[in-house]
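Down below are the structures I want you to see.
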Structure P
Amino acid sequence: MFEMSKLKVPIITIVIGEGSSGGALAISIGNKILMLENAIYSILSPEGYASILWKDSSRAKEAAEKMKLTAKDLYDFKIVDKIIKENEDFKKVAKSLKTEIKKQIKELEKLSGKKLVEQRYQKFRNIGEFKEYKEIY
């Protein structure tokens with residue numbers, strides 16, 4: 001991740017299914033993060049979260065709701081830059097994804113290598129929002 005973060009070329013990452021664990025951290029290095037609308041993205045699975053928090057992996061559904069790992073949640077937190085709509089037609093989804101990738105490349109290629117690295121750094125540093133919770137159980 002350290003080496004990748006220093007690359008002076010645009011990095012566009014795409015979550016197409018389940019981005020989790022260490023892979024989720026690597027995905028966050030992108031200048032732009034795209035996500036299919038039914039994908040999930042988190043550093044921990046809901047089962048793992050439930051096992052740690054409540055010692056009960058069967059509470060994974062409840063954990064998933066608290067984790068805010070959907071495309072919409074992550075877009076609202078400004079972690080994901082664009083949500084790609086999905087439907088039953090894979091070719092249409094692929095075409096939408098291709099169009100968005102081209103758009104993002106066109107936008108990012110205007111930046112110098114140094115600015116790409118700085119933009120990526122600032123994006124990574126500003127991911128998420130801290131909120132103090134009195135009780136999470």
Structure Q
Amino acid sequence: MYFNECFSKMDYNAITEKIIGAAINVHKTLGPGMLESAYRRCLAYELEQMGLEVQCEVAVPVVYKEIKLDCGYRIDLLVENQVIVELKSVDAFHPVFEAQVLTYMRFANKRLGLLINFKTNMLKNGIKRYIL
């Protein structure tokens with residue numbers, strides 16, 4: 001499958017712009033320092049209000065050769081069945097968070113992921129975008 005064949009209703013840039021805009025709105029309202037679960041629910045609500053399809057806590061099985069292992073890995077949000085959104089509320093990004101997003105993208109066969117850390121004064125400093 002070609003990269004362009006993965007598009008549904010809108011392209012990746014349009015989806016990520018909406019996700020980032022919604023995340024900024026959530027951050028402006030709640031501020032930093034809340035639990036990740038609160039941000040997840042509020043961001044899902046904002047995205048749904050925009051008419052986007054949002055799935056929360058999507059299970060990601062680990063595939064090893066011909067077996068699938070349910071190890072409890074979960075994508076925080078899957079938007080439009082295309083963009084993985086991993087949320088954090090931590091003092092600083094750690095390399096393991098990037099590895100987590102990239103692993104989810106690989107096992108879920110998705111090409112785009114966002115890592116968003118809500119525990120920042122300026123949310124734009126807490127957003128990273130990943131493309132496979």
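Bear in mind these aren't lab numbers, they're just calculated from the coordinates by the rules spelled out. On a predicted model such as this, the values are computed, not experimentally measured, just so you know. Cβ atoms are built from the backbone, for glycine too; each structure is taken alone.
A value of 10.9 was derived for Kirkwood radius over Cα pairs in Å, for residues 74-121 alone; which structure in P, Q was it taken from?
Q
Among the shown structures P, Q, from which was the value -0.78 of log10 I(q)/I(0) by the Debye sum over Cα atoms at q = 0.16 Å⁻¹ calculated?
Derived from the structure labelled Q.
Given a value of 0.9 for distance in nm of label points 7 Å out along Cα→Cβ at positions 26 and 114, point me to the structure among P, Q it was derived from. Please list the in-between numbers first.
Numbers: P: 3.0; Q: 0.9.
It must be structure Q, since only it matches.
Figure out for me which of the structures P, Q the number 22 belongs to, where relative contact order in percent (Cα under 8 Å, 6 or more apart) was derived from the coordinates.
It was calculated from structure Q.
Can you rank P, Q by mean count of other Cβ atoms within 10 Å over residues 58-65 and just name the one with the largest value?
P
Given structures P, Q, which gives the highest value for Cα Rg over 2.2 N^0.38 Å, for residues 50-97 alone?
P
Ranked on distance in nm of label points 7 Å out along Cα→Cβ at positions 66 and 106, which label among P, Q comes first with the largest value?
Numbers: P: 4.5; Q: 2.2.
Going through P, Q one by one, distance in nm of label points 7 Å out along Cα→Cβ at positions 66 and 106 is largest in P.
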